[in-house]
Structures are given as C-alpha cells and as structure tokens.
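Each reported figure results from applying straightforward, stated rules to the coordinates on display, with no laboratory input. Keep in mind the model is a prediction, meaning the values are calculated, not measured. Cβ atoms are built from the backbone, for glycine too; each structure is taken alone.
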Structure I
Amino acid sequence: MESLYADLLQRELASFNQRRLRPALPHEGWQAELAEETRLRIQEEQFLDAFRRPIAERARRAPADPDGFVAWFEELRASGPGQGDPLFPWLETTATMREMRWFLTQEVAGEAGFDDLVALAQIKLPIQPKLELARNYWDEMGRGGEPGMHGPMLARVARTLEVDLTADVVPEALALANLVTAFAVNRRYAYHAIGALGVIELTAPDRTRSVNLGLKRLGVNAHVRQYFALHSTLDIEHSIAWNREVLRPLVAQQPAIAVALAEGALMRLSAGAACFDRYRRHFGLGPS
C-alpha cells in the first residue's frame, strides 16, 4: 500500500468519489467502468485499513456504556488529534489575505459536503438517531431556504474572496474528504461515519471562530463570513444534540459499536491533524 498521503492515490480516490456520487444516466461501457470501480474500491479499503491501524488501540479503550462513551467522546475536544493546533490562532491574528486564500483553497477541497454525508449516514438507522440526523440535515439545508444553505455559504466565501479552486491542493486535504466519503458511502462503515460526523460537530466551533475572526480582521464583511460565524455557534448546539440523540442511544442499544464510533472519530481527527501540520509547514510555522 502506498503512503496514506501519496498524491496519486488521493487524487485517484477524489476523482472516483466525484464520479460515483454525481447523478448520471445509463451508458455504454459500464463493464469497464465497473471493473475500474472495483480496483479503486480495493484501493479505498486499503487506505481505510492503513488509516485505522495507528488509532485502533486508543479506540478499543473507549467505554461501551452510554454515559461513559459520551464522556469519552466529548473529551476528544480537548485531547483528540489536532485539537488546539497553533495554526488557528495564527490565522486569527496574523495571516495575510493571500495566506488566508491558500488556506481556504485547501479547506474547500477537503469539504465533502456535510449535508450529503449526513443524508447517506442516516439510512436505516434506528428512529431516534435518524430523527436527529434529519434535524441536522434540515439545518444544513437552510431549513428549506436557499439563502440559509450551508454549502452555498461556503461557496460564497470562495467566490467573493476569489479563491483559486483550480490551484494545487495538498493530498492531505484530499485524504480528509476521501476518508469521510468512504465512511458514508460504504454501509459497513456506517458507525464510523456517525463517529466522524459527530466529532466534526464537536470540534469545529473553535476553528471556525478563529477563521471568522481572521477574516473580520482582514476586512471581510459579515455576509461573506456567515459560514464561519454560523458554525462557530450552531455546531455547539448540533454537537450536544448529536451526542444525546445519536451516540447515546446507539451505544445503549448495541455496546459493541462503540469501537467503530470511536475509530471513526479518531480517524477523522487524525486526518484533520495531518492537514493542519501540512498547512503549518507551507506557511513556515514549524511543528505544533
């Protein structure tokens, strides 16, 4: 297996994910397409296996009772991989607009579409978790109004700040998107997806707050910054509800899945930490 962050591997998987999630029509040549999909899915599985190994022991130590697991999960906000990374105070107080644009290029590339991931993750879940994911999805979709949709808000940031979406994207950012997409698309990783999405809600507020304040310092108006301002507060509420309505009942019903939930969370945080490390090296900030 190539390095986890091999450029060719991550670009192949990113292209594959775009193709398999894009609406299409029946066409000739499906046999060759299916053969290529099989090759790439094997690559994807090897990628996930390699990503899991470094965090497997820590995940096995996660409690299998509901209260204990939720407490363990919530503590990841302080001790999880990548938490408290000095990149974000630097973005808040020091980064230039050019540096902020480069950062946003990577972040947009690593954004797999939280609304779509939630929609995929909720399939066939028990009622209580399914309802909470539906509420979360409804918020992501602007509660039925296009101006409030979160995806277009991020696109507006990129468009207004003239972020070059054709610029080179580091493989760590692609790996982040490839990881969570693989979780959501493959139902044998359904609980990994739930853990990964839940830990995004748990840990995003501090980072988005720093980015929002950095953009404000650089003179970006509130309408453009709305995506980051919103997630610095709304995700706190989302995380509380996710832990109460999704994680707790799932572990209560089936304690054995605690390890899968923990693995998904730790793998997603590890992927984020690798991105932060690569971004700091790009900016010459050194190790965390």
Structure II
Amino acid sequence: MIDLACVASFFAVAETGGFRAAAQRVGLSQPAVTQHIRKLERWLRAELIDRGNAGSVLTPQGRAFLPYAEILVRTSERAQAMFEKKNIVVGASSNIGIYLLPKHLKACSEALGLELDIVIGANPDIADRLQNLAIDVACIEWWDERPGFVAQCWKQERLVVIVPPGHPWADRESIPAALLQNATLLGGEAGTGTGRLLRQCLGERAAGLRTGMQLGSTEAVKRAVEAGLGISIVMASAVADEQSHGRLRAIPLADAPLEKSLYIAWRDHPLHENPAARFARCLLDSGAGRRVRQ
C-alpha cells in the first residue's frame, strides 16, 4: 500500500525544487523527506528525482508520477477538510463560473464559514472532476444522471439569439426559428448542451442549422458577433452588459422559447451536514432550485 506521507514529501520536493524547502513545507527534517522519497521509489520501482549539483530535478518517471501524486495529496486534503468543515473546492462550467456564480460565493462562504477554492472549466471536465473527487460541488449546464450523486436544478436560464446592432434582425422583438435555418451560427464552448437543447426544441427544423466558426468560449463568441462575423445563441445573463450598453442585441426565439436548466451537483454522502452539501444547499436557496435527481 502506498504511503501518503511519502507521496506528500515527493509532491513537496516537486513543487519547491529541493529537499530542504520540501522539509520546511511538510514539517519534517530533511533526512526524513529523503527517507520518504527512497521508500516511495522502492515501492514504485522507479527513480523519481535526480539529485545532482544543479538541484533536485524530476526524472521522466517522476514527471509521469507527478499528476497521480497531486491527485492523492489533494484528495487527502479534501478528505480531511470534509470533517474539519473548513474548505471545499467548487467547480463551475465557464458560463456559470464567469456570469452567474461570483455574486453568490461571498454570501455563502461567509454564512457557512467556509473557505472556497474555485475551478472553472468545460462542462464535461467539471463533471469528470466531481466524479474523480477533484472537486466537491459542481455547477454545470447539464447533468447526465451519474449514480452516487445528488443534483438539483439551480436556475432556468433563458437562451437568446445575439446579433450586432446593425444586423437586419436587430429591431425584432423575437425571431422565428425558421429564420435560423438561413443563418450561420458561431459556436462557443463545446459540451454545454446548447446544441442538444436546440435539436430537442426545434425538432426536424434543427437539421437545417449551420454552424460556422468554433470559438471555444462565450466571450470569444460575443466579440465575434460584435465584429459582425455572425450570430449565435447564448445564455441571456452572459450578454446582459453588452445588451445594456447597446453593443449587442439579445432576442428570444418566437415559436420555440429556449431555456436551459443549470444544475448544482455533489456526492451523495451519508453525512448530510458535510461542507459540500451545506454549500450546495446555500446556492440552491439563492437560486430557488428544485430537486431533479437523487
């Protein structure tokens, strides 16, 4: 069985670049850290650190092991924090993390006395991080009903078509879905579920939709639409500022209103008062969420 103390010493050496600094970080003597590294190398049957005149440098085997070491150390820290009730890691898809979550973090953190670390990434990555214990709570744009988790609907977020002010549609109060079949939509972050929602809502009409440039983020999409490179469909909250300042027009669909369910998910845990569940419930109270999966 691998010794977590040895892994922690290795991770400290990798981060600090030396045995002396690593010993100070983990609160051990330098010889103790050296013994930990030797024990870990024997267990793994691999040399992890090249101890030369230039300092302590990870070998190729050490670099390969480093991501596993980080996962083990971070998971151990979160396991301890679960009972200390002090710190949790919150993961959010980019759109939620940038446009919706920040205003809720301070209130929930102060109300619960929790320290928060925030990870923002693509929706599939955030879901996988929750599965792999890399985060404690996920704020995401879809949930795939993985077993062993609780997920509740946090908000219903309206989707809108965005066009620049000079676009022929800019003065419309709404846009018939049929018009989208003659337009090219700029694509944003992959894995958000927007495309799937469009297909569900538009049915056979969705087959005529054309996708242009894939820009990777909503921020990039907004800048491209402002520049007249095309139109797109985004969450209404993501363009509130541009809409209020007249840089973009946000227009709902007329005959197929689009709303996306945003979810808060966390591990189903027998300790109902664990920090992740308490923080998730605080967020849900702020968004008047409803239970959709347990």
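Side notes on the structure shown:
- Computed 3.7 for distance in nm of label points 7 Å out along Cα→Cβ at positions 16 and 160 - originating structure among I, II: I
- Structure (I, II) behind the derived value 13.2 of mean count of other Cβ atoms within 10 Å over residues 24-31: II
- Given 12.8, 36 for Rg and Dmax of the Cα atoms in Å, for residues 200-263 alone, calculated: source structure among I, II: II
- Identity of the structure behind 27, 24, 20 (criterion: semi-axes √(5λ) of the Cα gyration tensor in Å, calculated), options I, II: I
- Top of I, II by relative contact order in percent (Cα under 8 Å, 6 or more apart), largest first: I
- helix-only ellipticity at 222 nm (-39500 (n - 2.57) for each DSSP H run of 4 or more, over all residues; to 500) derived as -12500 - corresponding label from I, II: II
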